[in-house]
Structure 1
């Protein structure tokens, strides 16, 4: 039952993000950027290097969080906070490089909006306990 709810919530969040992006594209006249489905889509070489370091930092943060959680199971909130922090860092780096170095700087608006919607969905799902107790 958990996975059924998880897939349903993920589909609703994906549909909501797609709808909001579509509305923002039409309202703010942001042209759509063609991207490959499974690619990194770095803006430039500096973005690739910074993104690599963000990935390493994310790995280190999660190793530390897991080590802390193994020793004390009362710190479940640390995993959630780590996910939120690293997601914000990743989306923030992407939005910065889109704004500063991209040919379509308005694309950063869509990235920040997507970050906001994903974080809102995570908080709502956790606060309402839609996936069960955590």
Structure 2
């Protein structure tokens, strides 16, 4: 991997105790204008990564964010795919979830990284 990534703990400093006021499948917008995005931060050739937020509850304050590995490097018949979920919490209540995927392309010769992006900071969610 080529880019400098930060830990989820470091990324949380920009997110905890901020309110989600708007969302789309690819991003959450916080009350101060900060965007939390799911991005393909790196890929090679025909590999790919993606993620999308679903069922977000607006006007909720973020108190925690966790990444759950849902099956690292599952063989997909042509290469390997990794799955993970990013869950955003208000106290113990789930207020947003992003389902994320990374695929290593044709025959497993390539790589991709799915990451969370806040400002210019990136945190790996899953890779293949």
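All of the numbers you see were taken from the coordinates with simple rules; none came from a lab. All values derive from a computational prediction rather than experimental measurement. Cβ atoms are built from the backbone, for glycine too; each structure is taken alone.
Brief remarks follow.
- Structure responsible for 14.1, 41, with Rg and Dmax of the Cα atoms in Å, for residues 21-76 alone calculated and labels 1, 2 on offer: 2
- Which of 1, 2 yields -500 [helix-only ellipticity at 222 nm (-39500 (n - 2.57) for each DSSP H run of 4 or more, over all residues; to 500), calculated]: 2
- Each of 1, 2 could give Rg and Dmax of the Cα atoms in Å, but the derived value 14.6, 44 comes from 2.
- If distance in nm of label points 7 Å out along Cα→Cβ at positions 5 and 101 is computed and equals 1.9, the structure in 1, 2: 2
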